[in-house]
Structure P
Amino acid sequence: MSAPPTAVSSDSSPAATGAAAGTASTEAASQDVTFSLALTQDQKDIREWVHGFAADVVRPAAHEWDEKEQTPWPIIQEAAKIGLYGFEGLAQFFADPTGLMLPIVNEELFWGDAGIGMSIMGTALAVAAIFGQGSGEQIGEWIPRCFGTQEEVKVAAFCASEPNAGSDISGVRTRAKFDEAAGEWVINGQKAWATNGGIADVHVIIATVDPELGARAHAAFVVPMSEAKGISQGTKVKKHGLRASHTADVFLDDCRVPAAHVLGGKDKLDERLARVREGKKAKSQAAMQTFEASRPTVAAQALGIARAAYEYALEYAKEREQFGRKIIENQAIAFTLARMKLEIDAARLLVWRASWMGKNRIPFEHAEGSMSKLKAAEVAVWVTERAIQILGGNGYTREFPVERWHRDAKIYDIFEGTTEIQQLVVARAISGMYIK
């Protein structure tokens, strides 16, 4: 597997572009008005490169690591060797001015396998938090540590959820107090459902610094596992899907980190808290900032699962014979496959729109990010279920991959905002009302 293709240009966009119409009708008629969803050559090259890794390395190992329910360290290391896992690769994907490279990469990787894909991409959530909220110095110090080196790969964890605070992020009880004498933060609490929790070298912990202010007093703290005392892994979760991705509780018991480990810096945090106490509006919550940025990318992961199931079911239906003919010759099967393809493509358009808007800082006035995640998640669950039905009894066995894809798809209805929460976000955005 070769190194990532080198970007050569970035002036082409798949978003709609059009030449401005002239004031005179003759000028308008003579102008070329274009609309294109075509990918740039850079995007095509990266897509093919990641797809090759997914097809040659990830998919052949998917069943093994799903059965083991262990982190596939050898595959993460292979991804690091070719530049797919690491700060430089992620930076290249993120730098694409159209915003489409990161969802394209995720769709292809998760087409290979979602559990392994999450083991490779799970670090990106912590990186997004550091990049979005950290100072330049913090970004330079901590993001490289999230990945480690090619010889000794590391992973990172973003820890927001708690046993009693999932969708309700305002319910976070993990507390961070500042010890003035020692110049350290003292963190106590329990985090749940943390991807890479306990095995990560870098943990980003969401905690409240003033319980009376609720979510307005949330802050993000960098806790290095190898240096900080008082942080430990709790129970590893045995999951329905994404089994190759490590998920566990994280305990913080008088965990101490230096003052500089709060993302954005203590001075900035103190200024924000002062504004809140004065009754002024605070900026987005620490956890929600990360989730808002990541939703289209998470949606692309769901798309990859859905596409894998659709493609497999299509080929199966073209080869499988019942009652003397290929099963795709039955309208019930053919129409289902047509609907599967339609729903996947429709969801992808929502993902690309939200990704382009986010990259170009166009506000999600109608919750376009949540729309993309909501649609892609529902499509993934529905498509994988239909794939099982098309395969019949074979689809229900572990000898065929569609049952694994169905198990993997379901979490996308739940994490980073449940289907119900996404609908609530969209409803509030389109109505302008605080719907409960």
Structure Q
Amino acid sequence: MYTEGYQDCLAYIDAYWDQIIRKPARRKIDHHVVSIPYTYFVPNNKKFSYIYYWDSYFMFRGLIGTKREWLIRDMVKNFTYLFKKYQIIPNFNAPASMGRSQPPFFTSMILDAMSIPPHIRGHRAKLDKLLPRINKLIMENWTRHAIATAKKEYFHVWIDPYTFYNHRVEGYTLARYGDRDVGYAHSSELESGWDFTSRFYNRCNEFFPIDLNVLLHKYEDDFSFVSSLLHDEEDALFWKRKAVERQQEVQKLMWNEEKGFFFDYNYLYQRQSNFLSLAGFVPLWGGIATEEQAKKVREKLPLFETDHGLTITAKESLAPPLDLSSIPEQYRVGIEEILKPKQWDYPHIWPPVEYLAVVGLLRYGFVDDAKRIMQKSLAMQAQVFRKHHAFFEKIDGVTGKRAGDFHYENQPGFGWTNAVFFRYVKILDFLEEGNEPFLPSQASPPFTLAFPT
């Protein structure tokens, strides 16, 4: 069993939660922090001392099914509070980031929280008979309010062309990254979470990113699902139509049949990018690829897979070295900025996006591929941990060692790496025990997985 083989790693991960869980400040005033009302956690105990939007979703992977899973609901309540007060779920809870968000995982977080029974104080014996009904009413009420907030975030931040956030482009269903307060290209890339990458050619605001639009499709699908649970079939049908509309536009503009892959779309020049990144696997995670498309995407694994996992981009998509000696010096700076290595490029392995790719492979039945990648990742991460006594934000996918520093030091700790490691162990143990990976009575992918992801 994988749990037995990685006991030292798992013990560290369990203990590290105590270093990054925070109680909300009651009286202390810090003008660099936007206060939040509920218990929260941060990515590590060094540089990253705020709550981060998309980091938190991946860190939930390390809480599900544990004694600390109650934190998931508190974090959802914190994000709900931030949206209601500031009309955005910000990149992180600080004034400097209130003009931008991050990859939107809020409905996925709500679905995580829905699976956690509410805690009811009082004498349990007196509640035994009533508890199932009370739990059901509490959860329905909580879910209704949480989803109502998510719908407002979806419209106000990501969809409405008349708000401040610059995410909609006239004539398209799809969305881009933007920013309320700062120039588009740089801050859009900050909002994407891929800060920084050659994927967007320093023009992130000109692209409809494939992963962002899969996430927004999942919002629409999640709204439909929850409406059905709450017996509002008219609303469920409305959101299903929205999801189909976005899926059709993704298929039209972002799927490349000849290359067999999903790409970002540059709306300014009305053409696809040809840059290969793990974002192209996110449609499998979101379940919007056809079975044939998933097979073709899976064939691209050798472009990303190393002895240690999946690199965030393909080496072949990076610009080759260029001789700039014939170009006047004053013009070289911009070219060099585009061409220089960036931290969200090959050869780096970033656990959160690798995780989305692994889950996508599982959903389309490529279990052996997913197992192989998870096994490589665990072995590599354990080796790094046993050398440095910590996990890191990112890893060099060629050497299997701690990655270098870029515009900040490669951070130890580390929230999403710890959580993905924990979840890989749980998934592999589940499969090792001989359990069926999919729920029964499913004839074709995308399958519903029989274990938490």
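Laboratory data are not the source of any read-out in this text; all were calculated from the coordinates shown. All figures in this text were calculated on a predicted structure; none of them were measured in a lab. Cβ atoms are built from the backbone, for glycine too; each structure is taken alone.
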Open item on the list: Suppose volume of the Cα convex hull per residue in Å³ works out to 170; of P, Q, which structure was it derived from?
Closed with: Q
Task: Answer label among P, Q for the case where distance in nm of label points 7 Å out along Cα→Cβ at positions 184 and 200, calculated from the coordinates, equals 1.1 - done: Q
